[in-house]
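Got some structures for you, see below.
Quick note: the coordinates plus some simple rules give every number you see, no bench work behind them. Quick caveat, the model's predicted, so the values are computed rather than measured. Cβ atoms are built from the backbone, for glycine too; each structure is taken alone.
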Structure I
Amino acid sequence: MFSKTGEINPSSSGHRYSNVDLDDPNFERTPYEPFIAYGRSKTANILFAVAFDERHRERGVRAAAIHPGGIQTELGRYLDPARVPSMIEQMNKQLAAEGKAPFQWKTIPQGAATSVWAGVVAPADEVGGQYCENCHVGHVVADDVIISAISEGVRGYALDSPTAAGLWKKSEEMVGESF
């Protein structure tokens, strides 16, 4: 989606499941795990925004990755029907332990808010090359810190400039084009 900021790249807190694996992007040497694959793809979305921003900021075109939040979409259509309620039950236990209210799905307008904020409202220099959630730039959370699916924050590996450059190069190799 293009905006005043430039490129707004949807991602997810699911990036916390895994960093990208540039040596095995198609799970040819490692066992396929759905949540690891999802995590790699969401991390790649963030890294793409980092690489795009680095390549185009001098021209005044910025890029950011955003997490819209938990919205009921078709994403879960292939999950075991019992999995989502089980996941929500686990999240609610974590939230209760932290003294917080139970998880609630966001509405579509609430989910769109961070995209609009990052693309139109926030200063491009503030969000460029960043991961945004709940209408603010996400704080970096160390890779070894255990965070729940409902926590906020972005893993440092998802903002790593050398990894972003490597992903860009790998993408060019895979599609046979140079951008």
Structure II
Amino acid sequence: MPLSRLHTALDAFAEWTGRISAWLALLLVLVTFTVVVLRYAFDIGSIALQESILYLHATLFLLGAAYTLKHDAHVRVDIFYRNMSPQGKAWVDLGGTLLLLLPVCLFLLWVSWDYVASAWSLHEGSREAGGLPYVYVLKSLIPVAAALLMLQGVSQVLASLAVLLEPEDGRTS
């Protein structure tokens, strides 16, 4: 039971990040609309507003990755997968998570650490005059995204194990 509670908690956390991402998507649309109206209706340009679109898009993508994984919405070639039994799908999910997802996330954490630390040490900001000053905060989302994907990967491993370890006749002990 503790593992099923952990699985539930990890999935709930992914749902929470997904809700944040949904609001970020709305904000991204509104800011983009504002930039277009200001530029074409009033001939006003703002580098900070333009960069905020980049920040929002990156944040949406990085925070939404774990939510997308939870809902099995990532791109997948499922010619064979869709016809598999639940146990076969669980084996594929387990193997994919342990052999691909988690190692890639660990690699991403490893290679991004110095990159992010360097940005923080410089309090890196925009290279453009009038741009946003918090590039280092944006870069911090790279290891955060890897960690969120790893957490959802652990949840996926637990779900796969639950399918594989359940009795054949579908009854629980």
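What the table below lists for this structure:
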item	result
Structure responsible for 2.5, with distance in nm of label points 7 Å out along Cα→Cβ at positions 67 and 123 calculated and labels I, II on offer	I
For helix-only ellipticity at 222 nm (-39500 (n - 2.57) for each DSSP H run of 4 or more, over all residues; to 500) computed as -11500, the structure of I, II it came from	I
Top of I, II by Kirkwood radius over Cα pairs in Å, for residues 51-114 alone, largest first	I
At a computed 45 (percent of Cα pairs over 26 Å apart), which of I, II	II
Which of I, II leads on distance in nm of label points 7 Å out along Cα→Cβ at positions 27 and 139, largest value	I
Structure (I, II) behind the derived value 12.2 of Kirkwood radius over Cα pairs in Å, for residues 19-74 alone	II
